[in-house]
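S.K.: Before anything else, here is the set of structures, which you'll find just below.
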Structure I
Amino acid sequence: MSNASADTKTSQTASNWQVPPRTARLVLADGTVIEGAGVGATGHAVGEVCFNTAMTGYQEILTDPSYAGQIITFTFPHVGNVGANPDDIETSNLAAGSGVRGCILRAAITDPSNYRSMGHLNEWLKARGIIGISGVDTRALTALIREHGMPNAVIAHDEKAQFDLDALKKEAAAWPGIDGMDLAKDVTCGQSYEWDETLWTREDGFGKQENAKFHVVAVDYGLKRNILRCLASAGCKVTVVPAETSAEDILARKPDGVFLSNGPGDPAATGEYTVPEIRKLVNSDLPLFGICLGHQMLALALGAKTQKMHQGHHGANHPVEDFTTKKIEITSMNHGFTVDRESLPETVEETHVSLFDGSNCGIRLKNKPVFSVQYHPEASPGPQDSHYLFRRFINLIREANGETALQEQQPLAG
C-alpha cells in the first residue's frame, strides 16, 4: 500500500470515530462542572469524591460497603476490561447493597476479556443502580483532591443530557458530608446469620468449612465477604450479627472470639451506640479483632480519638510496617478517618504504621487479647502479606482455650 493510500485509510478511520455523547455531569460543591459520557445507571446521586489507586479489583471496590456515601475516582484508566461476575462481590448484605454513590472513569468501558467474566461492567452497574461518568481527566481530579481534600459532589447521568445545573450545584453545596454521619446503619445486616464459605481456589472455587474448631461472632458494620471467608478458612464457625447488637446478646452466644468489621462513615458517629458495647466486650476478656471501622471504634472504646483525613487512603499499594515482626507488607486500604496516634492511652501499644504518611495502622491492648488494624488483610495486594493477622487472632483464641499457638505465617486453608 502506498503512503497516500495509507494516509487515506487512516483519515477515513479517524473520520468514523465520534466523541461519545456528553450525557453525564460531575458537579462539585464549589460549582465546578465536569462533563463526560454517562455509564451505568441513570439519575443523580450526591456523595464525597475520593480516588482509588488500585490497578485491579474494581468490582470488589464498587461493592465494598466501606465506600458508602462516596463517589469513587479510579486512577487506573482501563476499568471494565475483565468484566463482572458474582464471585467478586464483597458486600455481605445484598439487600442493602454497598452504598457506593457513583464511579468516575478515564476511558470508556471496553468489552470484557477474561475467562471469569459473566457480564459487561456497564450492565452490571445498571443492575446495581450505580451511576458512572467516563471521559474524565482523572489525573487532574486526583491532583485536585490531593491539594484541596475530598470534595462533595453530585454525579448525574441523563441519556438526553438534560441537566438543571443550578439545582445540582445547590444540592452538592448543601450536602453536609460524611464527617458526623453514621452510615453503618445503612449497610449492616437486618438479622443474624451463619457463615461457612471458605476462600476461593482456582481448582475448586469457594469451599465450605465443615470442621470448625472455634466460634466467632462478627459484628457487621459493613462487612466484606472475604473477611468472613478468611475466618472460616482459619477454622471458625462464624455468626454475623447487626451493628446495634448488644454485648450481652453477643456474649450469650458463647463465642470463642469477637470480630469488629470494616464499614463506612464517621467512627465517632457510629461509636455513639457501639463504643459502650465494645467496652463491655473488651472487659469480657474474650479475644477481640477489629478491621478498619472496627479498628477505629475499638480505639475510641480504649480512650483514643479519631480524625478526618485530608484525602484518605484508598488503594492496593500501601506499605505498612508491623512493629511486632519488623516486616513490611503491601496492603489494601479504604478509609477516610484515622486514629490519632498521639491520643493513644498508655494501656494501648501501636503495632502498625503507614509508611506513606506515618499514620496509625494498628493497635493492641497491652494486658488483654485485643488488637486491630486500619487496613484490609483479607484483600490480596501482596497477595497474602496480611493473612497472618487472622492466624494471630486464632492463636489468641487457642491460648485462651489452653492450646498451643500455631505459626502465624501458616497459610489459611482453602
Structure II
Amino acid sequence: MKKLLLISLISATAVISGCKKNNDNTLPALAYPNVADAADPAVLTTLPSGVKVYNGGFGSAIAADPNDPNVFYLMTDRGPNVAGQITNSIIIGIPNFTPEIGKFRLTNGKLVLESTIQFKNADGGLLNGLPNPIGQGNTGEIPYDLNGNLLATSADGVDSEGMVRMADGSFWVSDEYGPHIIHFDATGKTIERINPFGTGTGGRKIPLVFATRKPNRGMEGLAITPDGKTLVGMMQSPMLNPTKADGATSLVLRILTFDIASGATKQYAYLMDNVTLTGVSEIVAVNATTFLTVERDAGFAGSTTAPAAFKKIFKIDISNATDISDPANGANGKLYGGKTVEQLTNLTGLQAAGITPVTKTQVLDLLKDLPTPYPHDKCEGLALLPGNILAISNDDDFGVLDNGANGFAAKILPATGLVDHNSIYFVKIKL
C-alpha cells in the first residue's frame, strides 16, 4: 500500500471554522499540542482489592464542537468490565453504570471535563451497560457482578462505541450489542433506536445479517457524511456468518450506510490486514465517499508479553465498491455461490464472486509516525478537524483491565509505568 506523506507531526496547526476572519479573508490558526491528557480524572469506586476505577472510559469515540475549537466530546462504552472464567461470562464492575458523553475543554494543554451527558431511554430513564435480552440484541454474554452474582439482562443496555454530533446538538451512537444505532437529543434522551429486530423506538431496522456480529465486536465505528444525511457504520471484526469458525478465518468486515431520512441502507466489504487484529475501531468521513479508519491490534508499546505491532490509520473509498446488500434481507445476507460474504474470506474470494471491496491506503502508523510515542493499547476515536488535523482518542478502560481471575487489575502502561488515562493526539495529515 502506498503511504501518504505527512505534512507535519509537530504541534499541529489547525485552521478553525467559526473563528473571526483576518483582513485577508483567511481564518486565524490554532496550535494544538502533540498530545493532550485528561486532567486528574476522579475515582468512580475503589474495589475491595484496592484497585481504583477512574471516571474515565472516555475515548471510545470523539467529536469536535463546530463552534469552539477547544471543546471535544468523548464517549464511554458500557462501563468497566472484564471476561469471566466461566464460558461466555463477563464481570461487570459497576452494574448501574450509565454510558455517557463527556464534554472536555482543552485548557493549557490538558483536557478538563466540564460536564457529562448521560444516555437515557425515550421515557427519560437512565440506560445501562448490561447485555440485552434474547431477541433484542443479546450477544450470548452472561453478566456477573464482582461477587459472582448473576445479573439480569436489560432492554436498556447499550455498549456505546461509535458517535457523531449533529448540527442541532443531538448525537447518533452505534453500539456492539444489537447492534443498535441510537439517536439521542442534546440532553442524552433517546429519540430513536434502530436495530436488526425492529424492537427499538420507531421500529425502523438495519439489515438482519448484522445480528451475526461477533460478541463485543459489533458496530464499533460511526461516521456522518458532510451533508449530514448519511450515517456510515463500521463493524469491528468479521461477523460470525454463518459460524464462529467462518468469522475467525475471514478478513471481510462490513460497512453499512444508512440514509437518515429514508432508512435506506447499503453495504460494502472492507478487508482487514490480517486475522490476528482486533479489527477497525473507528471511521470518520473526509467527504461523501472517502473515510478514515483506524485498524489495530491489542498490544502495548514497551510490553514484553503483548507488544504492539499494528496500529494504523487508513484512507478508504467506497465510490467504486460493490453494494453487497441482500434485497431479501436474509439472516445471513446475500449469498454468492452459496457462501456468505464472510466465507469468501479474502480479496481473491471476493473478486472471484465479482465483489470489489473498498479501496484502502495507509495514511499513518501510530507506532512509528507520532512525535509523542503512542503507549496505549486502544486507539478508538477519530475526528477530522479543519486544516486536516486528525484528533485520535484512546479508550483507557477506566484505568483497569482483566486480572485473569474474575477481577480487575490496574491498567499500567508498560511504556510509562503509569495508569492509563484518556488522551487526544493531534496530527496534521495530507489527504
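Values quoted throughout were computed directly from the atomic coordinates according to the rules given, and no laboratory measurement underlies them. Fair warning: this is a prediction, and the values are worked out from it, not measured in the lab. Cβ atoms are built from the backbone, for glycine too; each structure is taken alone.
S.K.: Out of I, II, which one gives -0.26, -1.08, -1.39 for log10 I(q)/I(0) by the Debye sum over Cα atoms at q = 0.06, 0.13, 0.15 Å⁻¹ as computed from the coordinates?
M.R.: I
S.K.: Let me ask another. The value 0.60 for FRET efficiency 1/(1 + (r/R0)^6) of positions 172 and 260 (r between Cβ atoms, R0 = 35 Å, to 0.05) was derived from one model only; which of I, II is it?
M.R.: I
S.K.: Still on this structure, please answer the following. Please compute distance in nm of label points 7 Å out along Cα→Cβ at positions 36 and 356 for structures I, II and give me the label with the greatest value.
M.R.: II
S.K.: Figure out for me which of the structures I, II the number 3.4 belongs to, where distance in nm of label points 7 Å out along Cα→Cβ at positions 300 and 340 was derived from the coordinates.
M.R.: II
S.K.: From I, II, which structure was relative contact order in percent (Cα under 8 Å, 6 or more apart) = 14 calculated on?
M.R.: For relative contact order in percent (Cα under 8 Å, 6 or more apart), the value 14 is produced by structure I.
S.K.: Which structure, out of I, II, was helix-only ellipticity at 222 nm (-39500 (n - 2.57) for each DSSP H run of 4 or more, over all residues; to 500) calculated from, if the result is -7500?
M.R.: Considering all the candidates, the number was obtained from I.
S.K.: Can you say which of I, II returns 2.4 when distance in nm of label points 7 Å out along Cα→Cβ at positions 100 and 188 is computed?
M.R.: Corresponding structure: I.
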